[in-house]
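Structures incoming, each one as C-alpha cells.
Derivation of every value follows stated rules applied to the coordinates shown; laboratory data play no part. Keep in mind it's a predicted model, so treat the numbers as computed, not measured.
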Structure 1
Amino acid sequence: MAELLDDEEIAEQLPSGWTRDGDEIVRVFEFDDYLAGVAFASEVGELAEEEFHHPEIVIRYKEVEVRFTSHEEGGITGKDVELADAANALR
C-alpha cells in the first residue's frame, strides 16, 4: 500500500498541468481531433494497467480528462503523482 501525501507534499509534487480536486489530481489534455484523444486515452490505459492503478478517463471531442486517486488509501499518493508524470510524458 502507498502512503497518502499530505497537502504540502501534493502541492510540491503535483506535475505540470495537473490540479487538485479534493482527493484526486486531474488534467484535461487537448488534441487536434477526436481520434488523437482516443489514442492517448488508450496509451494512458496501458500505463495504468501495467501499474494496476486505474484512473478515471473521460474522452470528449478534442480533449481527454484524466483523474488519479488511490481509492484503497482514501486520497492522493505518490503512485498517483508518478502516473500523472507518465501521462504527461506521452504528450
Structure 2
Amino acid sequence: MSERIRARVVVSGRVQGVAYRAATQEMATELKLAGWVRNLPNGRVEAVFEGAEDPVEDMIGWCQQGPPAALVKNVEVEYEEPEGLQAFEIR
C-alpha cells in the first residue's frame, strides 16, 4: 500500500469559464483521489488532491494541460500533510 500524500495546486492561465473545475473533479474521481477544487478571485484555480502518490502525481500532470478549452500557463505545487479527506468536491 503506497503512502497517502496531499498536494495543493494553484493553476493560472485561462482556467475559469472553461469547465476546469468539473473536469478536475471528474479526473480526480477517476483516479480515486479526495480533495476539492475552487475558483479564486484572481482568475486562478486552486485544488487539493489527497491519495496514493502515483495518482496524485498523475493528477498534477493532468492539471498542466487541463480540459480542452483551458490554456494553462503555470501550475504551482505545494505538498502538505494529508487531512484524511474522503471525497472530491467543487467549492
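Just a few scattered comments:
- For -12500 (helix-only ellipticity at 222 nm (-39500 (n - 2.57) for each DSSP H run of 4 or more, over all residues; to 500), calculated) the corresponding structure among 1, 2: 1
- Looking across 1, 2, the calculation of relative contact order in percent (Cα under 8 Å, 6 or more apart) that yields 46 traces back to 2.
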